[in-house]
Structures are given as C-alpha cells and as structure tokens.
Structure 1
Amino acid sequence: MEEKNQNSRRSFIQKSAAATALLTIPNIIPAHAFGANDRVNAAVLGVNGRGKSHIEGLMEQKNVEITTFVDPDLVVGNKRAEEFEKKYGKKVNVVQDMRKAFDDKNIHVVTVATPNHWHTLATIWACQAGKDVYVEKPGSHNIWEGRKMVEAAHKYDRIVQHGVQLRSSVAVREAVQLLRDGYIGNVYMARGLVFRNRPDIGNKPNEPVPEGLDYDIWTGPAPKRPFTRNIVHYNWHWHWDYGNGDVGNQGIHETDLCMWGLNVGLPSKITAMGGKFLFDDCKETPEVLSSVYHYPDEKKIIQFEVRPWYTNAEDGASVGNIFYGDKGYMVIKGYDTYETYFGDRKEPGKKGKEGGDHFKNFIDAVRAHDPKMIHAPVESAHLSSALAHLGNIAYRTGRVLNFDPKTEKFIKDPEADKYLSRDYRDPFIVPKKV
C-alpha cells in the first residue's frame, strides 16, 4: 500500500498540467559527456558541520569523486580526511584556502558549507573559476551580496543549487502543487516555525589562535576580531558579523517554503520584535524573534516565529510551515511530510511523506548543464535568504519598514539601508561588478 501511495504521489506531480518551472521534475537526463568517463570531481568547502552531510551526499552519487577538502582548520580537515579514507578507502587532498580548489582545473563542482559570511563570495569566486556550486543556506549574509551571487551565476553560466533539501522532497513538491491547485482554497497566509533547543553558550575569553587554524582565512570578508571560542566553530551563528540567528540558520528552509508555497517574492512591509529573555550569554542575535512580512497588493502575509529551549509544537510541527486557505490548512513538518485539514472539525485530507535526493538533483543538472533542472535555483537562494535578512533588519531597527522589492532597498530609510550590505575586509571583497 505504501509503495502504491508513493507511486501515486510521483504520478501526481508528473502529470499535473499546472506545474510550473520550479515544480517540474525532470524525467530524462540528456546524454551529456562530462569529463573522462562522465566523472564529476568535487571539492567540499567547510567540513566541520554541514560539510559532513555534503561528503555523504556526494559519495552516494554515481561516478562522483571528492578530491579535495577545504577547511581553514587543519585539525578538522585532517580528521575528516582520515575518516574519509577509513570509510571509503580513498585519500583526499586537504587545503586551507579555497582559492587553491578554484585554481584546480580538475575540480568541476564545489559545495559550500562554510560559515554564512563566506557563502556568497565563495559562490562568486567558484562561478568565476568555472565551477558549478551547491551552496548551503542561507545563500547570502546580506541582501546586496545575494543579488551579486545571482548575477555571477548568470554571467558565468553556472549551475548553482541552494541547500534547502525540502525542495527535492517528493511529498513537499506535491504539497506545493496542491497549494497551487487550490486544494485548501485561497491561500492567504503562511507561518514559518523554528522551535529549536538553543541552550546557553556562555561567554568565553579571548585566547591565542589554536594551532592548525588559519584565522585570517576563517574570518575572510568579516571584521577581524580577537580569536574566541564564542565564535569558532559553531557559535558564529549567533553573532551578526558571521551569522544571522536562527531565522537565517534553520529558518531559511522555512522562509523558502513560505515564499514558494504562497508564490510570492519579497514583501513591501516588514516588522519584527524579539530579544534575549533566557540566557546571559554572548549571543548577539535574538533568542526569540517574531516577524511579519506583508504583501498588501497580493493580499497575502507571512508570519515567522523563532523560539529557543523547551516549547510546544503547533499541529505537530516544531520546525516547519503551516499554510492557511479559506477551505482548510496544510501543515508541513520537517523536510518530507505534509498533512491537510478542513472545516471546523479539522477533517483530515490528503497527506504525504517522502523525501528526495537534493545532491542527485544537483549532479544531474551539472551533467546536463541545465539550470532549469535545479530544484532550488540561485534566484530562490537570494530571495529566501533576503526574507530572513529583512526580518533581522526590522528587529535591529525596531520599527515597521517599507521596502521596494524592485530596487531591493528601503523607501526613504537610510538607516535601514545600511543593513543591506557591509564593509568587506580586503582582499575578501564581494565585487560590485562580478
């Protein structure tokens, strides 16, 4: 029965006449020679956190070879290389500077799992070097540089996949098509949920840079602070110079899905409120953040909520999305499950649970050199990241903001405009002209 349901869901997506370009699932990969024996050589940039999943995802693909690990921390890079050789029986080159990977003509693709402040520049440099790119969420650290990433992908004709794996989930793609088809009626609101356990991280002192870490490269485009374990490694997420808080971390999956499901771009009105209420630690970003994104012309709205520590789920979702229509509502849980409910009695409707392979989608598109095959294209990387950035800017300015989606600037608000970009540290500068 389960196999029959899965086949039915696949058939639903493939046969729907209303499927748009973002929803189309390619059925045939064109014959296209890609190097010797069709092998794709890859480098993974950043192998401490999400990079481990990149390694596994790439190694599951047919005829893909990881040749290089890039990490400014050689302790991390060498450890991962030892694990790789033990698991796969192959040696891998370890370098600290990503530019060495970009200079290597034998590398075809790079995956970017660095801290957020490196994502856009790494993507631009890779595109300029002729590499195709899988970049982790968020695609950008700020709104302006996200647009530069889009420009680079188009100028250099590169495949760029955004690391929001729910875009490749069979069930989630079916769910979005149901929203498009009016299954729950007129869909007017989306709610994004990020209820994650984010504990007290304390406040550690400055200390000498540990052996094996090239801290200058780790810092890259950001201001260079004294070294502290408050930021290296994972806790950079909670500092504005490097991360974007949880709305720009886990939340990008949900901001992306909110926009995709509602079929909208960037909003014209944004407000947000939140703060730190639990821990007296070194986090700069808010623990709690409630943001609202208004689309008055489309009569649609997005609500987004970030909570730390212990909390209830909403209709079974602690990380996910809820879409509201005039006939019913849809709950999307995690990366691969949706449920629908109708009427006052919450009568259950269609539901689905089936994941997908986001790395396979990337490699298939690379081999075919067809950006239309990408499930999470570079434009969606920019927009879903920008939505999170807008919420953070509203929080930091403390007021309702008016935004022009066409110019991607605030309306007569130079204070808010300052948050659209940043001062870059030479030579790690995101270029105005890519």
Structure 2
Amino acid sequence: MIIHTVKQGQSVVMIAREYGVPVSRIITDNFLSDPGKLTVGEDLIIRFPSVSYTVKGGDTLFGIADAYGVTVNSLYRNNPFLNGSPAIVPGQVITVVGEDPLYNRQVSLNGYVYPFIDRTVLRRTLPYLTYLSIFTYGIRADGSLISPAGSDEELIRIAGEYGTIPLLMLTSLTDEGKFSNELVSRILNDTELGDRVIENIIEILESHSYGGIDVDFEYIGAEGKDAYVEFLKRLSEALDGRFLLFVSLAPKSRADQMGILYEGHDYRAIGEIADKTLVMTYEWGYTFGPPNAVSPIPEVKRVLDYAVSEIPRDKILSGIPNYGYDWPLPYVKGETKAQTLTNTEAVEQAYEKQAEIRYDEVKSAPNYNYYDRPTSFDDAVEHIVWFENARSCDALLRLINEYDIAGSGVWNIMNYFPALWLTANAQFNIKKAE
C-alpha cells in the first residue's frame, strides 16, 4: 500500500498511470464521490493486491472464500465497496488476498457507535472491528439503567454476523440527557446503590447477549479515585470471567497529573482489574480550545509512555479520532467555538475553498486555512481546520506496534472514513471472534 499525496494539476488518471493500477480501484478504494475534484495535499490510498478474482455467473462470496481458504470478513476488508454484503455480480473484480500486513501480528480494534448509525456504514465497518462499544447506557438515581436512544439489540445482532463482540457502554448520562458527576459520586460512595447498578448491568449483559461492558466514568476527581477502583473490583467479581470489562481512561502523562479529568483515574489499579483499557488519546484540539491537531503524535506518545509504565501492554488500546474541527480566527478563549466536521467533509471543504492541505510533520496531522466571505472581502473571516487523513491514521496506528499494545479504539464510527480502515488492514491482522 502506498499513500499518495495529490500534487498541483494531478488527476486520478495520471495517478493511476504512475502506479500502474486501475483508475476504478483508486476511485472505489478511496470512495471518491467526484473523481474530478482532487485537492492539492489530499491523500489517496493506492493498493496492490496479491490475488484477485473476477466474479463469474453462479459464484458466491462464501464459495470464493472457501476456494481460496480465506474468511468472508477478510474479503469484506479487502473490498470495502461490497459494503459488508455478500451480494456480488459477474464481472466484479474481487481482491482475494491483499499485500502482506506491515506487521505480522494480530491486534484488537474497537469502534464506538450510536444506535442510529446508518446500517450500510455499520456493515461496511464491522469487518474491521474486534469490539463494538454501543453508546450509551445511562444511570438513574435508583440504580436502574437507561437504555440507549435506539435499539441496541439490532446492533448486537448485526455485530454477531461479523464476529464482532458487542460491549455495553456505561456512562453517567441521566434521563435529562446530561452527564452527572454528582450521580457517579453517589454510586461510588454508596455501596448498596453501586451494587444495585452492578446487578442491573449483569441482567442486561445476559438478556441482550452482550460480550462485555465498557465503563466510561469521567471527572471523578481525586476524592473518588479509590472508590472508583473498589466499584470496578466489585463489578469485575460480578462479571466472573463471563463478560469482558473495558475501562476508558483520561489521557494522563504522569501519575500526579492535576485536574478533575485525570485525578480520579488510577492507571495502575484499574489496569490490574480491567481486561482492556481504552486510553482516550484525543481532544487536544477540541470545540472550545485553541486550534490544534485532535491527536498530535508527541502528546499521544507522552500518554502512552506513561500508560505502558503502569498497565500491561496487552491491556491497552489507544484512542484514534475519526473527525476534525474548524476554528474561526482569531481564537478568543471563552468565546471561540469550533465546528466539528468529518474527515471527508474537511477535504471537500478544502476543494470548495481552494485551500491547499498541509501536513504538520511534527504533529503528524493535516490542516489548512481558508477565508469565509459572507458578503464582502471586508467581512472575510479566516478559519483553520485540523482533521485526519491517511498519513495521520497511519502514524497513529503505527504506535500500536511501536508500543507493543493490544490495539486501538476509534471514536467514533458513525461516518465511514476509508483511509483509516484501509490503513489498519494494511498494517495488521485484525482479531475476530470467528
């Protein structure tokens, strides 16, 4: 696999000739909605399959997989245009075997999802996922749980079709749709209430056929650190090895890091209890903060340096963002608010605004500036956009091997970003429950 960065004047046809690959493959692999609109600085994935097969009348995807000794999931990963569906038609060229993975090891990938995800996007993504964390169950004051806004049962069923393990995600979301630190504090400090929550968790895990739980309690504060560990211990005992326990962690770079986001998460103690931890290595660039890459590599590495000193490496998943931000300039603390956009939208906007995409080699992230002119040049507002592209995803995924950790977790998978999944597929073998 090669990551090609578009240069001034280049077209898809020119790029295909340069690498000796079909134009159609570049278009379908990169999900180019309009191949005639390439942006200077845009990344394109160029793949070189080892074994291809042209579909004939009477063929089935399962039959092709069986004939070549590969899994159907691997065919889905190598052919994202199939959208995770076994439907094929004569004349289609199927990549049966891609290039050898860059690293000869299996890794775990987790994706976070809301129940209202477009089902085509879900099915297209699930072949790449070991786990699927469904956002989110909340908690009431009496310890009962609030179901996600939508059917988690359908997502659980679909995940099972792809050998992906569904995880119940638990947060402090209330009936009012807000996250309550006060409620978390009550649960952690009232053993009876905490045990009631645990009982309700077990009941839903069993009745909904979940494979485990992903606990994401944030802003606990130093005063709740020990109580949180005790709650997780009791939860782990109740799970009794029948279900997995994942715990999401704030991105700490040292044990004594100050701030309510960090002080309540004891990496070492939680790492001893959890089956896996998801270190949330994103949001250095965020909605109300100053412009920055969402996951600048130097910051991510500082967190992972600390994480591997406290938690077994095979229990660590690093976070990867699947989105970007658009900030109006100049940035004014307390006033400026960035708009979220998908990585695909970021590239489309760069084309629309005729902005050249740059790549920050230190932060390993793309960005560009543009001017928004509502009425006249005098009203022009400068913007800066930071997002993810193939090179930044490649850099974040390579950290899995560099730190010898279990894998990564993607927040979130609501929008399909081909570069992320093709890069992951090119680097690793992905663990599945099949």
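All of the numbers you see were taken from the coordinates with simple rules; none came from a lab. Please read these numbers as outputs of a predicted model, since none were measured by experiment. Cβ atoms are built from the backbone, for glycine too; each structure is taken alone.
Across the set 1, 2, mean projected area of the Cα convex hull in nm², for residues 281-384 alone reaches its highest value in structure 1.
One of 1, 2 was used to compute distance in nm of label points 7 Å out along Cα→Cβ at positions 81 and 113, and the result was 1.7. Which label is that?
1
The maximum of mean count of other Cβ atoms within 10 Å over residues 201-208 over structures 1, 2, that is, the highest value, falls on 2.
Between structures 1, 2, the greatest calculated value of distance in nm of label points 7 Å out along Cα→Cβ at positions 49 and 361 is seen in 2.
Taking relative contact order in percent (Cα under 8 Å, 6 or more apart) for each of 1, 2, which is largest?
Greatest value across 1, 2: structure 1.
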